[in-house]
Structure I
């Protein structure tokens with residue numbers, strides 16, 4: 001656990017990244033940090049979140065309120081219709097442009113969110129992974145229907161053990177993509193990532209990570225927030241999305257945590273209590289994956305999200321890097 005990011009002390013930062021698992025308090029911390037930077041020219045927030053990009057998906061994504069969005073300039077929120085998707089490569093290109101634009105305005109860019117694949121793409125560079133091949137994907141999914149995803153995970157472990165070790169046997173989306181790349185190119189997904197890392201941009205972006213010491217604290221916050229979403233009309237939001245007629249549950253937007261469970265629940269006739277329970281469980285699983293990602297970043301500054309002075313610790317960590 002570092003107290004300072006491992007970066008040159010005499011070099012100005014390009015941006016500050018504020019990350020953490022879902023419900024760890026990133027929004028409040030980001031707004032407090034942005035406010036503290038007003039004497040130094042101010043700050044603008046770049047969302048690092050694969051769900052906040054979607055318009056019409058406000059309640060289930062815990063999107064910042066209108067007041068919060070108005071308090072500090074925000075970017076990469078409400079930029080896409082749920083029909084579309086944003087890849088990590090597209091995010092990295094957009095974020096690179098925004099970081100440079102914000103710096104040119106004399107402000108500090110704050111990269112805030114929990115989609116760690118997006119942050120990884122920005123920090124470690126882009127790769128030349130080929131676009132999806134519908135025919136190859138269909139073949140892989142057909143094999144999965146016959147053998148099951150754990151069997152395909154075992155196959156992936158043989159051809160690309162480095163990728164397989166970081167994926168759960170049931171992670172169909174990522175297992176399928178890795179096998180698709182291998183089948184189409186004869187090269188492993190990890191080799192593409194390594195190539196990108198070798199050509200990574202020379203960023204100076206300290207990472208401040210809000211992580212709970214007590215996992216039960218985070219679980220309680222997740223449960224409370226999901227219950228608040230339900231009370232705020234989350235199911236009506238999902239019903240409105242379904243009523244459009246052009247969305248389906250396999251789209252990246254509808255695979256977002258919470259939306260996936262709500263859509264399935266409406267299909268299967270689950271009670272709202274069951275949708276709530278399944279949504280909370282899925283969100284906890286997401287948080288667990290996010291924490292695993294974060295622990296793979298050795299140079300992050302860890303702030304205890306459940307500590308009594310978490311906000312002050314975030315401000316201190318940022319100030320130490322901005323000196």
Structure II
């Protein structure tokens with residue numbers, strides 16, 4: 001069942017948030033290592049959306065579940081978005097608006113949260129559609145996502161302004177949500193992958209190679225998410241890692257699962273640490289900076305959770 005979680009999904013999220021940290025620590029670098037890390041790290045955002053889509057199952061108790069997601073995810077995000085806005089306004093004089101907070105524009109990485117909550121609210125409603133119509137619409141989401149990404153790639157390559165709208169663009173991401181939802185709808189696909197794990201693993205690696213090599217051949221390195229190569233790259237890495245970590249006794253499973261269960265807190269808070277560490281405290285030692293950022297965020301989140309647990313216990317006792 002799509003609702004059954006296992007270590008593999010937590011491992012994917014753990015590897016994803018580690019990739020996010022490394023991509024931010026190495027951003028701006030022009031050396032081959034920095035370029036490669038930023039290119040390969042682009043797999044993680046589509047992966048987060050694919051995992052999100054996999055666990056979107058129905059519209060039962062839609063209002064209640066939606067409000068729960070907003071309280072659990074979007075409300076904490078709002079606090080962090082305001083904190084980033086105030087921080088950058090105070091340190092570099094960068095102004096921000098209410099819409100910047102909502103859209104996730106007060107810090108480089110927060111755009112993801114706006115799309116996450118939009119999909120969390122709206123995508124369950126697709127289960128109100130007849131199954132056949134819903135599946136056709138999910139296919140349309142994937143194809144339209146590829147089309148929009150291709151348009152953005154062409155626009156950037158040839159300096160054309162094809163899409164003039166500069167606001168939020170869910171079509172840039174909703175194909176990945178659809179991939180996860182379709183995988184949940186077709187258990188026979190999951191069974192086939194499980195039965196032919198080795199062949200599917202090699203096919204996934206081939207996709208990864210295509211996704212990594214094509215931007216270098218097509219001179220689209222550094223386009224971030226505005227290129228079609230994002231699809232084979234992210235699908236290939238996600239599938240390869242999912243197959244590998246579905247096996248028993250894989251190295252790092254417990255630690256990566258531990259990190260994956262803290263993804264939101266690490267994601268929201270890590271950017272405060274990145275620039276001071278990499279530019280002032282430890283310039284030139286980027287890998288160490290990434291490790292320090294990761295473990296500092298884990299420690300801070302666990303201390304916060306411990307404190308809140310003690311506070312709730314104390315309040316109940318009184």
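Where a number appears in this text, it was derived from the coordinates with a stated rule and is not lab data. Note that the structure is a prediction, hence the values are computed from the model and not measured. Cβ atoms are built from the backbone, for glycine too; each structure is taken alone.
For structures I, II, calculate FRET efficiency 1/(1 + (r/R0)^6) of positions 115 and 235 (r between Cβ atoms, R0 = 25 Å, to 0.05) and state which one comes out highest. Don't skip to the end; give the middle numbers.
Numbers: I: 0.55; II: 0.85.
Top value of FRET efficiency 1/(1 + (r/R0)^6) of positions 115 and 235 (r between Cβ atoms, R0 = 25 Å, to 0.05), among I, II, belongs to structure II.
Supply the structure label, taken from I, II, corresponding to distance in nm of label points 7 Å out along Cα→Cβ at positions 91 and 251 with the calculated value 1.9. Label of the source structure: I. To which of I, II does the computed value 2.3 (distance in nm of label points 7 Å out along Cα→Cβ at positions 11 and 211) belong? Derived from the structure labelled I.
P(r) over Cα pairs in 10 Å bins from 0, in percent, for residues 51-178 alone computed as 10, 31, 32, 19, 8, 1: which structure among I, II?
Values: I: 10, 31, 32, 19, 8, 1; II: 11, 33, 32, 20, 4, 0.
Considering all the candidates, the number was obtained from I.
To test your reading of the models, identify which of I, II gives 31, 26, 19 for semi-axes √(5λ) of the Cα gyration tensor in Å when calculated.
This figure was derived from I.
Where does the value -16500 come from, among I, II, when helix-only ellipticity at 222 nm (-39500 (n - 2.57) for each DSSP H run of 4 or more, over all residues; to 500) is the thing being computed? The read-out comes from structure I.
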